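Laboratory data are not the source of any read-out in this text; all were calculated from the coordinates shown. This is a predicted model, so every value here is computed, not measured. Cβ atoms are built from the backbone, for glycine too; each structure is taken alone.
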Structure P
Amino acid sequence: MTRYGTIISTGRYVPETVHTNDMLKEQVSRVNPDLAKVVDTFYESSGIRARRYAPREWAASDIAVRAAQAALDKAGVKPEQVDMILLGTDTPDYITPATSTVVQHKLGAVNAGTYDIGCACASFPTGIATASSLLAANPWMRYVLVIGVYMMSKLADPTDVVSFFYSDGAGAALLTAADRPGFISSAYLADGSYHRYWGLYAGGTYEPASVEAVQAGRTNVRLLQRYPPDVNHINWPKIAHMLAERGGFAIPDLDLIIFTQVRLPSIKLVMETLGLPLEKTHWIMEEWGYTGSACIGMALDDAIEKGKVKSGDLVALVGSGVGYNYAGAALRMP
């Protein structure tokens with residue numbers, strides 16, 4: 001029997017602490033009145049009205065566990081029944097060991113293997129495609145848990161305009177094997193020439209952490225160069241068409257397509273490029289901010305909760321992450 005990875009439940013965690021644009025403006029104005037003026041136009045350019053912050057004593061694993069448990073609870077699956085945990089993030093608890101191992105321990109998934117996926121905001125569709133491959137190739141596997149988690153707010157300089165985007169959260173999906181799709185196709189692209197544009201550049205082997213690096217702010221996330229404004233406008237549709245060609249469907253056949261939740265204007269423009277109505281996408285950044293590695297999983301869970309996804313729907317997930325890389329996954333919902 002051919003086995004297909006199939007999402008049987010999703011979950012998310014959205015922290016309770018809300019930080020609105022007005023609150024952000026007040027905070028920044030105390031340090032840099034000129035920078036505070038940027039907040040006035042921030043919503044127009046991003047679509048973000050507010051962001052959420054987890055408790056400062058938490059690590060990314062604490063957020064991830066809550067989303068994972070929500071997905072397990074919906075499916076009626078116990079942590080000890082999980083065979084593999086795939087965790088996507090670029091805000092890990094540590095450089096090493098892998099955050100997925102920490103989540104495995106905190107969740108009580110005592111029989112699960114783990115590994116981290118380091119594709120930044122492309123990690124969740126990468127995880128869905130990888131989980132489906134694992135289930136197809138390993139008859140002994142029954143449940144694979146995919147988690148995307150983001151806590152970049154804790155690694156950002158609050159006086160840097162890029163920090164206005166960052167919000168905390170996690171999204172999760174539990175997959176099992178079925179005898180029909182399920183998972184249909186995947187697509188990937190990358191352009192490593194952008195690796196010095198946006199990232200955390202001190203604390204690794206390129207530049208180990210030092211007093212000088214901390215004082216200069218290089219252990220905070222930084223946007224060193226601006227990406228070309230159309231980088232996602234070109235490559236999101238390219239990934240969508242790759243998924244369609246490889247999966248044997250047409251773009252209009254899609255019932256829902258979810259993109260990385262970085263800018264609402266970009267999502268609207270790409271939907272127009274694809275010839276799809278806005279009703280066939282979903283966004284969460286207005287009230288939940290930019291949740292990076294977590295955002296596609298969170299948006300999928302929210303769309304399901306709001307009734308925008310039903311059994312048999314054809315869904316595409318398209319993510320883009322700093323570096324630069326892209327990933328997409330197409331699947332039928334059970």
Structure Q
Amino acid sequence: MGLSGSFLSLWLFLVATACAKDPVLVFRPEGGDYDAVIRGMGREIGEDFTIGQQTLAPGAGIQAMAEPIRRTAPRLVILMDNRIINLYKSYQASLPDSVPPVPSISLMAASLDHEIVGLKLATGIAYEIPILTSAVNLRDILKRPLPKIGIIHRDFLSDFVAGNKEYCRQEGIALTAVVLKNQEENFGKAIRKGLRTLFEEEQVDALWVPNDNALLTAALLRDVWIPMLNRYRKPVIVGVEALAQPGLGFGTLAVLPDHTELGRQLAEIVVELSTAGFAAPDGKVRQPLSIIKVVNLPQAHKIAGVGRENLGSVDRILE
């Protein structure tokens with residue numbers, strides 16, 4: 001009887017082990033876009049993994065990460081937003097050498113190639129759409145050539161911009177960049193000077209604005225970007241839908257990842273890493289596979305006479 005009991009215990013243990021779901025822990029801010037990504041991921045792998053979520057408010061410290069990680073022992077963490085990626089870097093740095101870091105997938109962050117430098121066992125999905133993709137979509141909407149597009153960016157984005165120049169050149173589009181220091185004494189003054197250079201000296205036909213929180217603060221938008229752009233009346237490509245809201249008067253076209261599809265792409269990477277036993281990720285930052293195009297119709301009409309008849313390829317029209 002005792003032997004049978006031992007076999008039964010062993011059988012139950014093996015069944016429980018076989019049915020156990022690997023825990024995945026998501027660190028994220030509040031927000032509907034983050035919700036959409038998680039829903040997209042959950043639809044694909046929600047039955048195969050235990051997916052936990054921890055919302056981290058601004059100002060959260062390392063302990064806000066350390067406690068959920070200790071409690072859930074995740075095989076993988078998902079980091080959403082630049083702030084949370086940097087907090088995880090600090091958490092990793094705080095670990096003793098004897099504690100192996102948990103592999104991570106980062107997304108929903110600007111300049112991800114730059115952000116995950118120094119992060120151990122990391123991979124991710126970029127949020128920026130290639131400049132050529134955005135430029136060609138704007139050109140299709142305006143129904144006119146865009147021979148020269150201007151960019152103002154900080155120095156850390158130089159490799160990204162340089163990598164896009166040749167692709168754009170092949171489409172007859174020249175990228176002209178004004179490069180700012182990573183830490184300027186006065187970003188407002190530097191942006192004003194850069195916009196004058198691009199619109200008055202370089203005579204660019206449109207502006208592409210990177211997702212860079214340092215350059216897109218509420219104060220800089222209100223006091224610098226919007227007044228200057230109202231003066232020059234040129235179309236502006238942005239990478240966040242909120243920046244194309246008609247009431248803001250900033251972006252003309254927003255080109256960004258489809259957040260639900262981004263969640264599905266994230267799920268594929270989770271499965272890929274799980275199949276490999278959660279070994280060290282390859283460190284590559286992948287491109288988003290599906291995009292959404294959002295047009296600020298009042299601004300597009302005001303600047304370029306664009307009407308609804310020009311917007312058959314657009315996903316959302318804001319009025």
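From which structure (P, Q) was helix-only ellipticity at 222 nm (-39500 (n - 2.57) for each DSSP H run of 4 or more, over all residues; to 500) calculated, if the value obtained is -9500? Walk me through the numbers before you get to the answer.
Values: P: -9500; Q: -12000.
The correct label is P.
To test your reading of the models, identify which of P, Q gives 1.93 for Cα Rg over 2.2 N^0.38 Å, for residues 132-171 alone when calculated. Walk me through the intermediate numbers first.
Numbers: P: 1.93; Q: 1.24.
Structure P accounts for this read-out.
For relative contact order in percent (Cα under 8 Å, 6 or more apart), find whichever of P, Q sits highest and give me its label. Display every interim value, and only then the final one.
Working: P: 26; Q: 18.
Top value of relative contact order in percent (Cα under 8 Å, 6 or more apart), among P, Q, belongs to structure P.
From which structure (P, Q) was distance in nm of label points 7 Å out along Cα→Cβ at positions 28 and 52 calculated, if the value obtained is 2.3?
Values: P: 2.3; Q: 1.6.
The read-out was computed on structure P.
If we compute distance in nm of label points 7 Å out along Cα→Cβ at positions 84 and 196 for structures P, Q, which one ends up with the highest value?
Details: P: 3.7; Q: 4.2.
Structure Q gives the largest value of distance in nm of label points 7 Å out along Cα→Cβ at positions 84 and 196 among P, Q.
Which of P, Q yields 16.2 for mean count of other Cβ atoms within 10 Å over residues 76-83, as computed?
Values: P: 16.2; Q: 23.4.
Attributed to the structure labelled P.
Between structures P, Q, where is volume of the Cα convex hull per residue in Å³ highest?
Working: P: 130; Q: 154.
Once volume of the Cα convex hull per residue in Å³ is worked out for each structure, Q has the highest.
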